[in-house]
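Since every read-out is calculated from the coordinates, none of them should be taken as a lab result. Note that the structure is a prediction, hence the values are computed from the model and not measured. Cβ atoms are built from the backbone, for glycine too; each structure is taken alone.
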Structure 1
Amino acid sequence: MLSISNLTAHYGTSQALFGVDLELKAGQVATLLGRNGMGKTTTISSIMGIVRASGGTIRFDDQELVGRASFRIANLGIGLVPEGRQIFPNLSMQENLIATASNHLQVADPWTVDKVFEIFPELATRKSSMGNLLSGGEQQMLAIGRALMTNPKLLILDEATEGLAPLVRQKIWAALNRIKGRDISILVVDKNLKDLLKIADRNFIIERGRIVWTGDSDALRADRDAMQRYLGV
């Protein structure tokens, strides 16, 4: 599904990624973990073409992504839930969902507004509310729903539950479990390790622009040294 090999990236003359390797299979949930400033968002931005890779390969469904424009990458079937949500504040909640709706891959049973409401019933009662009047939790649900309306094969979430109340975080994790059940692969960045490990099939820890640990959730729970050294938990 997604294969990253020896990925490097720079911001001007400053190198941010130093040969990142990561693989995600179809239907899997993978995490990208690490402290702040270690390269998580840069890796995601490189996948999406927001940051231009300076070396290495990023292959998605056997197609090379390096060098492609962001909108063309999205059209291949990758949906991004960006850090900070970035919803349209001057559109209603329902208009935000409709604005991104597409089915470039001709999915037989595509996502609709009603299906998003099934995943996030809280949004159904706020469909006429403007984006800037939604709570932080509602905005994050909307950002996920907006990405789903593009009918992706791969859903990428950057800081999936940052700044949200515990109850809202649990709703997000429950929704991701349901989304996984629709055979959508998920790559998620977040700091709530306990909840992440319940849904993740594979975990990648990044430290100073390099992947330094890879394994399943049971292996990470058992590796207290890695959790303390790289995650501070």
Structure 2
Amino acid sequence: MRLVLEVHDVTTFYGDSQILFGLSLQVQEGQVVTLLGRNGMGKTTTVNSIMGIVPPREGEIRYGSRLISGLPPYRISNLGIGLVPEGRQIFPNLTVRENLLATAGNMSAKKDPWDLERVLAFLPSLKARLRNLGNHLSGGEQQMLAIGRALMTNPTLLILDEATEGLAPLVRAEIWSRLKLLKTEGQSILLIDKNLLALMRLADRHYIIEKGNIVWSGSSRELEAEPALKARYLGV
């Protein structure tokens, strides 16, 4: 199985404050991998380090065989990493159609690329809202749009930070079903969310982060077998 992403011994700071302390994780081709942990433990900083938003001071991040730590965010995105950021961050003054087309591209040279027609078939709730501005959408619709926007870049690796946070149960269920379908199509995914049950049903491997360190990694079966671990690192 080909290695899509390797984060090795990464140390990241915000100013003088160190957030990540030698963090390492991997995503293999076709895998769904989660990054779990309480709020403030470094999950979003890990994503920001991967995407070049907050470059690491030490360590290496490789996308396939290519070293990407130190590259600007647009270069990393163009290489084939699609991001659904925490808070969605859609363009509020663009229509749904414009939001989707603004990021369109096939940098990974996929034979069956995501285009507007395919994204609307995959996320049908957006079809009736094509002319609506981004800030006129519900939270669930905005999250669907953020996912569609990322897919329009035709990523080899899709990263979702807080995939279902603050959404209604029906919307959450729809997102989990869409992610399951992406997995069956071989999409590699790095996923952050707090819905542990849904994550354990979907993911191949989990990493738990505590105060900027990976303190455990393993399969869903291994995580299920360690309730004390869940209580210690994932409980409220």
Structure 3
Amino acid sequence: MKVLANFEDNHKIPSNSAIDSILGGGFEKGTITQIFGPPSSGKSNITLTLAVNVAKNNRKAIYIDTEGGISIDRIKQISGGDFPRVANNIIVFEPTTFLEQNDNLRSIDVWLRKNHEDVDLLVLDSAVALYRVDDMKSAKLNKELGKQMGILSKIARTYDIAVVLTNQIYNAFDEEGNNDIRAVGGTILQYWSKVILQLERGEEINQRTATLIRHRSIPEGRKAIFSITSEGII
């Protein structure tokens, strides 16, 4: 069943999918939501759908693309006939280094001081792509990541904006040799993310499963099955 976008709850942004049902109606404003999972698990499709939904509602979305993968054609698909209006309401940043990512966030924070009233969403896709390739020493790198998350948290709380970041995974092995899938960024991203969703690929080509790992008021472990289509996610 398709879940239609509904902005009656002005504090949540719908994804038009079953994910909304495990989040109590959508992605919450005023906080940071982290989405992590393997490649092609639907992370960017979710964030692009959220951005389009916000733009269709005549609100603005800020989209930070750190992997150079944002597709205008994909936005056109999801937007349908509303693309001209949507395009004017999505502001895109494309940093190429981790320090440039930091500069973008600081610039956005300054810009929002006078322009936040029209903005509902800030996406960081992905939070760690440049973090993983930067050549700074790990201690300094982690400190910078913590600073960036602090800026995002401030933006979310100060301007009542939904901040959604995507994250990658890696395989870790415990002392007994068991494989454990973990999100990159460790305790830093975990600490700042008040809502966490894990994505997994399903048995069918376009099917995905979202599991609620953390939420401030909803029990953990809730699952939702969604599909990636030409129109976004359903």
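At a glance:
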quantity	calculated
Which of 1, 2, 3 yields 26.0 [mean count of other Cβ atoms within 10 Å over residues 49-56, calculated]	3
Origin of the value 3.9, where distance in nm of label points 7 Å out along Cα→Cβ at positions 57 and 225 was derived from one of 1, 2, 3	2
